Structure I
Amino acid sequence: MLKEERFKIIMKQINLHNKVLSVDLSMLLNVSEDTIRRDLKELADGGHIIRVHGGAISNSLVRPFIADTNVYSIEEKKIIASKAVKLIETNMTLLLEGGTTIFELTKIIPKELDLTVFTISPQIAISLSDHSNISVYTIGGQLKKNHNIHVGSKTINELYRMRFDLCFMGVNALSVERGLTDIDMEVVEVNRAMFEVSNKNALLTISEKLNFTKRYQVSDLSDINYLITELDKNDQQLAEFRKNYMNIGIL
């Protein structure tokens with residue numbers, strides 16, 4: 001496989017899942033990890049990705065607020081946000097994760113709603129700072145710098161002392177068989193706690209992330225109340241989710 005072909009596949013995986021591991025790319029492309037590391041270095045040197053220990057992450061994951069950041073599937077994420085915002089009612093207490101889809105949601109929350117919002121993302125908190133009717137709180141802990149969210153035991157302990165009406169969470173990979181999965185155990189542990197302390201949970205994801213699985217399970221789909229994609233709720237791509245998990249409201 002030519003280097004240019006590898007680059008296209010690597011960029012597709014990073015844009016789709018926000019983060020990738022060198023070992024996974026090595027298996028996917030059937031090349032050595034040394035080759036993958038050289039590829040990632042070249043892509044990072046060109047400003048296309050950000051290298052981290054063991055792999056790489058997308059630019060938009062770290063810099064979602066910068067105007068010239070090229071956010072993957074931005075139009076689809078705006079559609080998802082427009083559906084998700086309809087679940088929000090005045091006087092709710094919300095729990096928000098981080099990421100570009102959640103960021104799009106914060107842009108369109110009606111300013112007249114009286115809300116209390118907690119988030120593990122400092123950037124998401126800042127994005128809500130001009131909403132005079134929203135009380136915004138960050139749930140502190142160790143800042144995972146390449147994700148811009150708080151992780152670790154302090155974050156988890158704070159979460160377990162609270163209760164929320166509705167949690168909005170992004171997706172790395174989602175499948176009927178294994179539910180919500182991710183490649184980062186620190187993120188998984190915080191996400192598990194977020195689900196446990198929320199009365200209802202909503203997953204926001206572009207359809208390209210459906211029918212993928214990663215190493216660690218956050219939750220099976222029995223814990224999910226809403227699945228929100230850019231697709232029509234009756235789209236064939238969602239058929240297995242409708243069939244196997246009738247408890248989920250698909251929007």
Structure II
Amino acid sequence: MLRASITLRPENRVVLPPMTSKLGKVITKGDSSFFVSPVRVDGRYLFRLSKDPLPVEVSPGPCVVDISGSPEGLIKLLAELKDFHAFNTKWRIEDVKVEDVRVECSKGFELSSLSPVLPFDPYVKVKLKRFTNSVDVVLAAPLMDVTSLSRGDELKAELEELRRFIIEDPSLLYTVKVIYAGKEVVGMLGKLRYRILRDVPRLTEVLSAAAVRGVGSSRRNGFGRVEVRCYQESGKSREDEGLLRKER
């Protein structure tokens with residue numbers, strides 16, 4: 001699945017909205033077909049928790065916005081990309097990197113949240129979120145991307161396949177509150193781990209979609225960004241293995 005990483009630089013120090021994905025909305029001209037990330041600086045997505053009194057500021061240095069969408073739409077967007085003015089300063093486009101992301105895990109995987117996840121109920125349409133690490137809830141959105149299914153019996157069967165052959169390992173999750181469009185939104189952050197019991201159809205496509213577009217709802221607004229890591233044979237992620245080697 002394609003992801004465009006756009007490196008840009010503000011001319012001046014700039015204050016951004018609490019959910020900095022608003023900058024991506026400017027780049028895509030509000031086109032809701034695109035999935036935009038918060039602004040990324042030094043590998044970290046920027047957003048402000050509602051309890052934090054300090055605004056989100058970006059200095060006149062390089063920062064990145066990740067955008068995904070249909071191949072045709074992405075190509076058209078990048079072809080028309082140019083410097084622009086937003087949030088009281090000029091932004092210069094410095095670089096564009098397009099990557100075809102593919103995540104293939106055979107033993108297990110870990111999802112590390114990079115922006116608040118808003119988990120929704122994939123079975124019944126309700127306003128309340130489902131704060132859980134249950135694999136069918138967490139991977140529902142990327143599964144719907146891959147299969148083009150909406151709530152119903154067909155999606156339920158696909159979700160049941162995930163539940164049968166992927167089990168939840170010990171995970172860490174906690175809730176946070178952020179401000180978006182003037183409203184307080186509750187999301188979750190953490191590291192969610194899963195063990196694969198047997199081959200699952202389309203799992204590679206689902207994990208690739210999760211890595212590019214995220215999980216949960218409001219992914220087009222920058223929520224639900226995750227990093228996907230595969231387990232090694234031991235059940236530890238590649239990052240864990242590296243830490244163990246350093247400790248030795």
Structure III
Amino acid sequence: MAAIGRFQKGDEIFYAKVVDGELFRLHGDVFGSPSFDKKPLSVKGIKTLIPVQPSKVIAVGLNYADHARESGKPLPKEPLFWLKAPTSLIPDGAKVEIPFPNHRTDFEAELAIVIGRRVRNVTPAAAARYIFGYTAAEDISDRTIQNSESQWARCKSFDTFTPLGPYVETKIDPHDLTIQLFQNGQLRQNSNTSQLIFNCYQIVSFVSTNMTLLPGDIILTGTPSGVGPIESGDRLEVRIQGLAPLVNTVK
């Protein structure tokens with residue numbers, strides 16, 4: 001497999017492999033050993049959905065040293081994570097909705113891990129075999145609420161606050177990827193996953209010692225420096241090397 005997406009045509013929802021813009025329907029378990037049609041589908045009338053349906057969305061914070069510094073926070077000694085509501089997920093092309101226009105609300109570009117197999121208490125060395133792939137994400141954050149509370153679940157779990165996709169790339173090394181965010185065409189965040197304090201395998205290992213991870217679960221790995229406010233009318237684009245870009249607008 002390579003890039004895998006989840007799509008809808010009429011009332012039918014299905015997975016497909018994406019090759020040079022063409023879709024090849026998937027048959028069987030997407031997390032198992034599926035087969036694919038040899039002929040591409042007609043893309044007319046097909047809608048791109050969030051690429052998986054997770055039982056939970058986990059977010060890791062302060063995982064780039066430069067972002068920790070700009071936030072005025074000390075570097076964590078172990079991964080700092082919390083849960084985001086799965087109802088905050090939206091696909092590529094959907095609109096981010098700001099619930100409180102008088103609050104500061106920020107963008108955060110992130111590499112997302114997609115779990116492929118049930119896992120508990122895995123070591124970093126063995127973590128890769130439980131990862132299905134990687135996709136682009138944003139962790140939209142209401143800073144006004146975040147700065148007034150000691151926990152971060154509410155400020156990051158509003159509906160539409162987790163853009164994800166468009167596809168899951170199943171054949172990529174996550175350890176040295178350029179990660180960028182463009183706001184209305186202007187480069188705002190520009191870093192590399194090699195700068196992660198805790199890499200993807202260490203994150204999966206740590207989270208799995210605290211809870212069981214299931215196929216389709218999402219782990220956001222943290223954002224680099226350069227986070228900033230959004231407003232209605234903005235166009236946000238996350239570009240991660242080797243992945244399809246994630247584009248959303250704000251209202």
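For helix-only ellipticity at 222 nm (-39500 (n - 2.57) for each DSSP H run of 4 or more, over all residues; to 500), the calculated result is -10000, so let me know which of I, II, III that is. Computing helix-only ellipticity at 222 nm (-39500 (n - 2.57) for each DSSP H run of 4 or more, over all residues; to 500) on every structure in I, II, III gives -10000 only for I. Quick check: 2.8 is what I get for distance in nm of label points 7 Å out along Cα→Cβ at positions 153 and 193, calculated from one of I, II, III. Which structure matches? This value belongs to structure III.
One of I, II, III was used to compute semi-axes √(5λ) of the Cα gyration tensor in Å, for residues 49-176 alone, and the result was 23, 19, 14. Which label is that? Going through each structure in turn, the value belongs to I.
Read-outs throughout are calculated quantities, based only on the coordinates presented, and are distinct from any laboratory measurement. Computed from a predicted model, the values in this text were never measured in an experiment. Cβ atoms are built from the backbone, for glycine too; each structure is taken alone.
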